[in-house]
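Undergrad: Scrolling down, you'll hit the structures one after another.
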Structure 1
Amino acid sequence: MLEHILGQGWEITPAGGATGEAFFAKHQEQKLFLKRNSSPFLAVLSVEGIVPKLVWTKRTENGDVITAQQWLNGRELTPDEMSQERVAKLLKKIHDSAPLLSMLLRLGKEPFEADMMLMQIESELDSELLALSTIQSSLRFLQENLGNIRHEEYVVCHSDINHNNWLLSDDNQLYLIDWDGPLIADPALDIGMLLYLYIDREKWDSWLMQYGLELNDDLLLRMKWYYIAQTLLSIQWHRSKERFEEMHHWIERLSTI
């Protein structure tokens, strides 16, 4: 199918990933990153300079949509580099983007409220996990503080800001890639995960200043709530995939909050 779209002479290799829908394509000096059935959201991300440039979009005879982006030479950020100002600035740009928010709303995405997240956690956690004291206390924290984290500002959140989703190109341009699960949510959902995973607690103030926020008790509570919530969902996901080493890693992180 891809060969039919690209023509002869292209070398196509799988790009990995959970879906198996991404590929690298190379022909002489031309290099493309191909993906099957990407969201139209990708076009706005490209225009905003958040992901590598979208080159073309084509629809196949069976209805699949293939997108081609620039294939950039570069590398993922290291965990230590997540403290850099350019990370804070790019995340702020994403959260402030009206075009991104408008496009997600047009695609039918609704704001992901905290109570929706808690309902998801309560419905997905299995009984063996719920028997663990760390899981019990974490879930109780979410339930007891649900009414204390109301927030009026909803923005586009990436929802998986792991360091390996940040691409630094050889020409020193930073991108945030792998937009498979964008949400309209409290920006604390992204910020909290990033700070808890990568930034020393005594440096949270300075990182947030780079982002453009002041650290206060309200923000601290919201970040902690969303970090715990996302961690619980991650624990259940790893368990469902029988990835027990990763599951225990995240359980250990919960116990150190």
Structure 2
Amino acid sequence: MNPSPAQPPADRAEAAPALEYLLRIGDTCLVHGQRLAEWCGHAPVLEEDIALANMALDLIGQARAMLTHAGAVEGAGRDEDRLAFLREEREFRNVTLVELPRGDFAFTMLRQAVMATFFSGLWEALAGSADAELAGIAGKAVKEARYHQRHAADWVVRLGDGTEESHRRTAAALAQIWPYTAELFDTDAVDEAAATAGLGPRWSALQPAWQQSMEALLGEARLPLPAPRAFRSHGRRGVHSEHLGLMLAEMQHLQRAYPGGVW
């Protein structure tokens, strides 16, 4: 792709690591929000139906802010809608965990706890970013993430330390989810560039606090911590599971069927 005339090639090259870093956050929020929204009308109780829909809206709001900022950093004229609806699967930079199918309620709550705990730490760190726009987004988002974290943690404990059936389902969810958490803390050149520029932390720096919080939560829920595995997912680098393409086909259908359509 030729660089936009509005931004010289050298500037575009300098923006590339920053763009990748912002897309990793924005895409993860977007895909995670889309999965949570699938519970609308299907939650086990009405109160949770509303709560999950509201948390999905929080995540999509965070995605909008991040993708708008990413488009401005890129300087190629792509707004939040073009980035959300007109990119192909391999162009998305979300972590693989959030694209997995919604699963049952135990899977959703445990994944929500994992991701909200991660985002609480990430947004808190980003509130001190040298990028004033990113710091402003993070200052609002951290409050939402902390609520998501408390809400999900309450459910993980209720399910893990509940009935035999709820414990079984939550343990099965943990076995499925845990291998994908390693991707959250892999450090690469994008992380290094972001940390060096003061844009944001290396994601690996967030692991100790995240690990401590998750160990405490799983202990309260009577769920043993899974052993580490060599498995690594690579959604942040554009290598996704078979599930993302199917989700994007549904999510992007209207925009692709009626390009540029307005209400």
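What follows draws every value from the coordinates through simple rules; no lab data is involved. What you see is a predicted model, and the numbers here were worked out from it, not measured in a lab. Cβ atoms are built from the backbone, for glycine too; each structure is taken alone.
Undergrad: To test your reading of the models, identify which of 1, 2 gives 50, 40, 33 for Cα extents along the principal axes in Å, for residues 32-167 alone when calculated.
TA: Details: 1: 50, 40, 33; 2: 54, 32, 24.
The read-out was computed on structure 1.
Undergrad: Determine which structure produced the value 23 for relative contact order in percent (Cα under 8 Å, 6 or more apart), calculated from the coordinates; the candidates are 1, 2.
TA: Only one of 1, 2 returns 23 for relative contact order in percent (Cα under 8 Å, 6 or more apart), namely 2.
Undergrad: If Rg and Dmax of the Cα atoms in Å comes out at 19.7, 61 when worked out from the coordinates, which of 1, 2 was used?
TA: 1
Undergrad: Figure out for me which of the structures 1, 2 the number 4.3 belongs to, where distance in nm of label points 7 Å out along Cα→Cβ at positions 80 and 152 was derived from the coordinates.
TA: Corresponding structure: 1.
Undergrad: Work out the source of -21000 here, i.e. which of 1, 2 gives that when helix-only ellipticity at 222 nm (-39500 (n - 2.57) for each DSSP H run of 4 or more, over all residues; to 500) is computed. Mind dumping the intermediate values first?
TA: On the way: 1: -13500; 2: -21000.
This value belongs to structure 2.
Undergrad: Looking just at mean count of other Cβ atoms within 10 Å over residues 56-63, which of the labels 1, 2 belongs to the structure with the highest value?
TA: 2
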